[in-house]
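> I've put the structures underneath this note.
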Structure P
Amino acid sequence: MARRSDGQLFHVSESASGCTLAAFLREQSGESWAASEKLVRGRRVTIHGNLCTDAARRLQAGDVVKLLNVAAASPPGPRDVRIVYLDDAVVVVDKPPGITTTRHHEEAGWPARRRQVQPTLDELLPAVIGRFQMGQASRRRAKRPAGPPPKVRRTPVRAVHRIDRETSGLLVFARTVPASRILAEQFRQHATQRRYLAVAVGRVGTGTIITHLVRDRGDGRRGSSGGGEGKRAVTHVRPVEHFGDAYTLVECRLETGRTHQIRIHLAESGHPICGERVYSAPPGSDVVDRSRAPRVALHAAELGFIHPVSGKQLHYTAPLPADLQRFIDRLATDHGRSAPPAGGPVT
């Protein structure tokens, strides 16, 4: 067990793998069953930095459980999800931080009661879409009142790509099976346009990072392989603004879209994203994140794809959310801000 000013850390061993979160906390902290369950329900526990409010969740070896000194903020709900574009085939949304895109594979068989403890974005979206459509219908009736309000069907959506729980920004979901297949193929072929904004530690320059990513780099985490094993990953990086030499607001354009690609590439280059708790700078590096970022400072700012029905090129942008904008303003106050040298876009 490690003690920190903001809580206690517990590492799940092989012998504890498979036990419930409440049972693990009871064993580690000495609390009663009731007290352990109350800590979880009271938003006092995270797993790998992500809030967990399910006392019955089964833990795996290598999980990092943190017991917070104070309750975390309430997770986002349907009203925190903004619809950017909607039609019968697709929906584009601006995801708030703190919500998972879809269920993990091991959670697929969970009963509905457990899923409602903390819904995922794809589970919330049917209700979000229904409310959005009802609002549109109400505005139309206000202009031309006629007849009863239309009925809105709440059909499930289909995820074709994902962004991490703490990452905010743009996602597209399919609303039909054919649309799902076409969009998924675009992502497989890297035919989409995706631009992210991140705040990284240190003074970052322009460049392209090319590695091969594997699921286990040797310590149980994803990372770049030493040889040619794994999947090719390409990230184009350009500094947008420097905050002294301490931090940099960077633009990352994905040529490929591997799991945790930007987080891994920036960390391995010696410039981990502020707020990052999984991927650190290479061994021997003296890089330390003292930014006190509210979360992983990563935002999916731009998304472009070809509409699966019309064939038109669609393109959307999302501004930085309030929490990251406040964080950037604080860094600018503390360290000053300067633009990088003029140059063309990264290609």
Structure Q
Amino acid sequence: MEQRGIVLIHTHENRDNTNAFATNSWAIPYIDQPLSFWQEIKNRFPKNISEVYLPLPDPFISSGRPLQETAFLSDFLNNSPLPLALLINPVILPEPVDRIASIVIEHLRRLRDTVNVENVTVADYTLALRIKETFPDIALTASVLMDISRPHQAMLLNDVCDTLVPASRVMRDTNGLKAICQAFNGAIRLMVNEACLPDCIFRTQHFYEMAFSDETPQSLCRELLDRKPWLRLAGAWVLPQHLHFFNDIADEFKLAGRVTLQNPEKYLRVLQAYITRSSLLPDKIGGGPASVLTPIAISEEFYRHTLTCGKQCHSCSLCSEYHTSAASDKSQPLRLDNADFPIVQEN
């Protein structure tokens, strides 16, 4: 495996499946905290953070998420101890790409005069081409919002994108992920805690509202989840203790949480749990409104089954029965003894 900048280039062969920490490189979200917060992460996890990702620091084009606070942003951009990556990945661009690309490129050019930008995440194929033509030294990541869930889609990104974040719809399908892995020449980055429902029927509208609405959008799937709460168990999440199922797939993991991990102590607890692969319940991982919001223990056997079941939810009742059983089982507390474990340094 050859490392180029912060991008892992591999052949997807002879992966190490025996080492539970075979993959332990992380892309993590920016939250508006003093520089000391990021230096602390650098000190605790000196070999684990590949990049801190954040929106292009200009409201001209959205990152597909609500705007963040910026009190400490300038200091972070100029003095970050960790590599930086920019997000330019709304589900829908506000203007035709040929009109908007030159403006985006000019913003990038001005930013690069003062800030070391190593990676750009995009959700539009043509915009990726334009950026690559202008800045061949910048690594490009295909956003989860590009919705790549099939190998023939992944193949189209070869020689354009260096890294691919597969769609949430395929996160709980290891056979589908392996097919994407084989089709794509670059690195595979898996988002571990986004928790959106597979094939969510509200997804496009939800991300559009997050990108372009003046108000923070409500959870559009709330009514559906009230009626079918077991669907939360099928979300696109991986608990830290289950990361080993993806050792032969992932080159890198991505932590979501620009909104849900705003509290710096929670951010550090969740990040540490994933890096050290310490057990967490699904309501503690910093997922969104479609995630599991109550403390339900997830057995390894149950999680393993959901990775190869093919999502035949119309003819299967396993998740519904598991949810009912877990929610009604009062004989065993549905929490972990180390749920509030202290922060420790990763060597």
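Values in this text are rule-based calculations from the coordinates and carry no lab data. The structure presented is a predicted model; accordingly, all values stated were derived computationally and were not measured. Cβ atoms are built from the backbone, for glycine too; each structure is taken alone.
> Figure out for me which of the structures P, Q the number 2.0 belongs to, where distance in nm of label points 7 Å out along Cα→Cβ at positions 81 and 97 was derived from the coordinates.
The structure behind it is P.
> With distance in nm of label points 7 Å out along Cα→Cβ at positions 25 and 241 computed per structure, which member of P, Q shows the largest figure?
Answer by largest value of distance in nm of label points 7 Å out along Cα→Cβ at positions 25 and 241: P.
> Of the structures labelled P, Q, which one yields 5.0 when distance in nm of label points 7 Å out along Cα→Cβ at positions 57 and 305 is computed from its coordinates?
Traced to structure Q.
> Who wins on mean count of other Cβ atoms within 10 Å over residues 177-184 among P, Q, i.e. which is largest?
Q
> When relative contact order in percent (Cα under 8 Å, 6 or more apart) is computed for each of P, Q, which one produces 13?
P
> For which of the structures P, Q does the calculation of percent of Cα pairs over 30 Å apart return 43?
Going through each structure in turn, the value belongs to P.
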